[in-house]
Structure P
Amino acid sequence: MFTNNETNKIKQAIMDRFREVNAEKDHILPQAWLIPYLSMNVKHKDFFESAMQQLQTENLIEFQKQEKDHYQIKLTQQGEDYLYPNFNISDAKQKIRNDIFAKFKANQDKTITFRWLNNQFGQLNPKEQRIFNHVIESIIREKLATTSLLENFLYLTKKGEKFMSDSIL
């Protein structure tokens, strides 16, 4: 007999792992993580397989047993939406834009390195990552910033400085 508590713990651990690695649709959990997790945390394989079937029924994952102790667990689009709920593209764009201008405001020379941008990019969830470059491009297209002096930096323009002083950041 399956206990809901064991099954729910396994389901939560799988979804938490997807979230920890910033997974997006079609991400597959690697066996290098899954096998140690199973050996340390799952008392009976039946609990694990029941949890995977429930997650698959909820359309959060696609699950296949490949060999004796090898499984393929792939995140679905609905699973990605579950991990990153309440995503609003315009709110996300505004948040990213505000973060960029806050970084400009913090630097006296009004520059941002692409290294900082790449670090920032890595901290975003996959939905935000997909729009990050579009936000940068829009800031450049609006002539609020430029890359014209050195390619490794994003520079705030006079128009960008005026924009910052006119807006509340």
Structure Q
Amino acid sequence: MSRGNALISHGRVAENRRARHDYDIEETLEVGVMLFGTEVKSLRSGRANIADSFAGPKNGELYLFNAYIAEWQQAMKGMGHETRRHRKLLVHKREAQKLISAVTKDGMTLVPLYLYFNDRGLAKLTLGLAKGRKSHDKRHAIKEREWNRDKARLLRAKG
């Protein structure tokens, strides 16, 4: 997602477009992300990718794994950050326990959907509590979506 040199003060920075295709999203929630200063600078320039990332428990807390945030070009030597480091997610304790139990006991997955800056300028992540889809489920969802589109088209044509 290239946005040139424009800085993003609020709005979406990265989006996981395949998540709704590969998973049935049952619940969404907004969480904070613990970031370094150079990571925030990179996000503001729109240089992030969450397509291959996931969230999960580590030492009783929630972390974001495999999210790519590019190094900030103007950072001094040794002052940058790792591009794919584990980033702690900021969630209330009760919510974290509920999500961890859903992941470990129920076989659910925590999928990042959007990474964005809210109105106050804070980096937020929308997580989806999801179940994985099998390939036949994906085909069924596509067939149903196309049928609904055709049905709407027919109803519009008849007036």
Structure R
Amino acid sequence: MSEELSPSAQKVQHALRQFGVSCRVVELPGSTRTSKDAAEAVGCKVEQIAKSIVFQGKQSGKPILVVASGSNRINEKKLRDLVAEPVTKADADFVRQETGFVIGGVPPVGHAKPLDIFIDEDLLKYDEIWAAAGTPHAVFKLTSAELTKIAGGKVVNISQ
């Protein structure tokens, strides 16, 4: 683990401090881009990974962030009903523009612009979860209560 955080990981650490949580961002030598990679890197179950997937409203163009359990597939029809418009997975440029982070490193906090955020209720089952922290190599450990506090999103049943 590196003591000196990359600029993106530092941005996430700063955002976490602003929320008053004691979560600590760490950067790992291996990739945490996928839920499976992240779980292997930190030694937890895939279900404990809080993966961040960015969608875009097809009519409004607005960004929508879903923070889901790493083992779950997001049900786009449920998401469509929640946001009252069809959605599509956002491309890499849109994700970077709206969140300030790259795909595989999007955290649940510290975004460049305000996002509508939905949190998978399955994440609330775990005492300890792990989320991306700004890069495909950075993560931080948190509780489900901390996740709902920092993300400010709506907890929903979003999986298939």
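Just so you know, all these numbers are worked out from the coordinates, no wet-lab data involved. Source: prediction; values computed, not measured. Cβ atoms are built from the backbone, for glycine too; each structure is taken alone.
Values computed for the structure shown
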quantity: Given 23, 17, 14 for semi-axes √(5λ) of the Cα gyration tensor in Å, calculated: source structure among P, Q, R; calculated: R
quantity: Structure with the greatest value (metric distance in nm of label points 7 Å out along Cα→Cβ at positions 70 and 102, set P, Q, R); calculated: P
quantity: helix-only ellipticity at 222 nm (-39500 (n - 2.57) for each DSSP H run of 4 or more, over all residues; to 500) derived as -9500 - corresponding label from P, Q, R; calculated: Q
